[in-house]
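Take a look at the structures below.
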Structure P
Amino acid sequence: MPHAMSSGARLYYEEAGSGTPLLFAHEFGGDLHSWEPQLRFFSRRYRCIAFNARGWPPSEVRNEPELNTEDHAARDIVAVLRHLGIDRAHLVGLSMGAHATLLAAIRTPEIALSATIAGLGYGADADTREQFERDTIAFAQRFETLGTREAIQPYAINPYRVQYQNKDPRGWEEFRQQFEGHSAEGSAAALRGVTLRRTRVPQLEAELRRMSTPLLVVTGDEDTPCLAPSLFIKHACPTASLSVLPATGHAVNLEEPDTFNRVLLDFLTLVDGGRWRPRDPRSLGRSTLSTRQGSDA
């Protein structure tokens, strides 16, 4: 069983295909199997790598607070690549994995050919931050007192998951059953360490403005907590492009796999072909009659 070592935790990974490396980082409710529609599609063209985050067996469960942080999550991506002898790769992440992907691309840009972040932004809104923190703490407590199977029931049908259940009940049921198998201890540790304490998207503005890595932001239009943060990143980062999937919730890669795969493939093709360009500064003007940035006239 293949594992990579990273900052005190063994990380399980799987590979498929050959070619330019493409690494996937999963969301809180998923694991590497959540990327199966992408692994099957992109392994025809790329060397695909997916791994389980720390706390998601067969990766190691470490419940020490100092070993469950956003910094470790970002370093885990780098560690898996280095373990495999990969210097640079395209990085793709969803939600929790998107946050780690973005931090890895910001802090170690030399390893990122590109970064794709989907479903990013939970907890970013200052007006709802207190509720987000209360919900996160309560969710961690549910794992600790009820175990995974009971803890996840309301989360699996939250306002941003029902879209998946309505469109693809069979796929949603597979997601729920896989979720039930997660470690209660590892999930609670991640909630208290990574989710509760992670940097809010607006706090990354300075780093986003300096980014030179090609960046694709993907969100569902019904994934409400991620809409404003996605637009914020689009406005702040000169190399970012935004794709909004209609009538879609949080798990965009599972809910709309064909659309997600096509959007991602088009992006990767442009990057690999040297055709991805930063945003034209002339597009930043606010007037239709002037190309001056920030012009109101």
Structure Q
Amino acid sequence: MTKGIYIIANDRVTEQAIALLKSLRFYDSDTPVVLIPYDDEYQQVAGTLRKYGVTVYKDLAFLKHLSQQLYDIFGEGFFARPNQFRKQACWFGEFDEFLYIDTDIVVFEKIIDTLDYLKIYDFISCDYQHLGGLKNVFTPKVISDRVFSEKATTEIFNCGFWGAKKTAITEEILFNAFRECAAHPDYFDFSEKTSDQPIINYMILHHVPKRLNLVQKPGGAPGSWAGSPHFQVRGDRLFDPKINQPLQYLHWAGIKIQPGCPYWQIWKYYRYLYETAPDDSLLLPLQPQTQTFTHKIIRDIKRSLRRNFKELFH
């Protein structure tokens, strides 16, 4: 029985990935971590994370197959960020049981131990996404059309942190779920440009009956969203006073990680662990917007060259 962690990243999120890996390794030096490339621009982040024992997903051909199936089923341009679906390669990777973790997260414990719940369940999550109702996942039509009961929609989860048994989802289930969703786009809330979260919630709620959101177990679990203002800082960790428990992890979902953002000092602590941290004023010129524009130009040039090369020899 092999256990491990998957992350998805490209060069643009190298800084976030370093913070995540430093927090993971602070509490756990042994658990294998596999990088799923978000796109073709991943060599820098892969090289940087190698020192933390991170390897690259072995079956890159499957990633291309996954992307092609997504385009074939939904059509190009349907999703704002279709490459987010590459995290679904977790089901077909090397681990029998796995955690998937977004790079805009830091952890505060040996997080792989969360997989102990898979002794009973096939899928686990750990967040309070459901308290926001259907927003960013479904439209009320899933209830009016009896796709899901109101009770089932209370099990909505955030796709930035989850774990599962590899056997819970097959390739047939995955692509059939895509087809079902493509036939009913009115069931999903894409108003804030979410991509994979509505579709993956649909798949799990439909096809994995043995599932658990840890915040709904007896005794509950702490919050995890950096947009929650009530967490208490205790050294290099956070504490949730609402249920009197320390946080397992913190997720900056929808929040730009930069000086002045919520719990910035926590993120900065882990990013520069064992290093001399620069002054915040030196970090401000990073300007993600400028980096994004530059990367876009370079990416477009590379794509054009690859396309012209293929046309020339085919």
Structure R
Amino acid sequence: MEVTRTFAETRAKYEGTVGLLPTLGFFHEGHLKLMDLLRDRCDTLVVSLFVNPTQFNVEEDFDAYPRDEGRDAALAEAHGVDVLFAPPLEEVYQGVSVTTVEVTGVTDEMEGRHRPGHFVGVATVVAKLFAGLKPDVSMFGRKDAQQLAVLRAMVNDLRFPIEIVEAPVVREPDGLALSSRNVRLSSQNREQARAISRGLFQASEQIDAGERSAERLEGTVLRSVRGLDTDYVKLASQATMKPIPELDQPAVLAVATSVGEVRLIDNVALDFIDGKPVPDRGVMLDEPSELTSMP
């Protein structure tokens, strides 16, 4: 594996079909699962490692985001990555940056409402990665469901010749969705955070039993996270990311809440198969992730 710092240097390493996995770094088993899945779809696997300042609403959150390039490089190499693109800030935002990408509609609710400007930062940096690295296929996890919808819309609207592939949420054995932010949870907070997936799974069981009311499904999750500082629990259309009153189309049941000082998001995607909603609870690890043992 090679570590590159510029777009041009990275493109010079390509052979055949190019797959790109954009990341903020500090890899966990969720990232590694995506690397393994994307490895099977391409000849050259590129993983970008860039903590993008423009998608953080709070400077303290950007500063607190965990970073360890050496650790990430070793994990990427072990999972068959060909090129780790780890650019300096000036390579991505060179000189006076005056161009941004704003995707409207799918950004109006949920994260868009609670984190103004966040999706402009996400869409802009991913557009830069797509334009500078020119991949054939790129993969994103379903945990960031609204981000996935934003990037699909951007690729379609701007006619990027790139296939977007989605991957399931990867979870700890107790259900907690993997996130690099989990390393900032205290042991007490970690226990409290279990309420998020517990509520989503309870609502999933209700859906399996025939429940379709957004109010009742959202209420189940809200009761589970009672006591936490919750921004939203919403049943929303996968296509528009707008709230829907009844589960009558592909949707996500999404939640954003803070546990201690750490803001976490999670969701269950609700795909329709043979006319019926089927909850995608994600993939459970057999053993606790490395994140659980970090100080």
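Given a value of 3.0 for distance in nm of label points 7 Å out along Cα→Cβ at positions 43 and 67, point me to the structure among P, Q, R it was derived from.
The value was obtained from structure P.
By the measure distance in nm of label points 7 Å out along Cα→Cβ at positions 19 and 259, tell me the structure among P, Q, R with the highest figure.
Largest one: structure R.
Looking at structures P, Q, R, which one was Kirkwood radius over Cα pairs in Å, for residues 187-282 alone calculated from, given that it came out as 13.3?
R
FYI, it's all coordinate maths here, none of it is from the lab. Note that the coordinates shown come from a computational prediction; the quantities given were computed from them, not determined experimentally. Cβ atoms are built from the backbone, for glycine too; each structure is taken alone.
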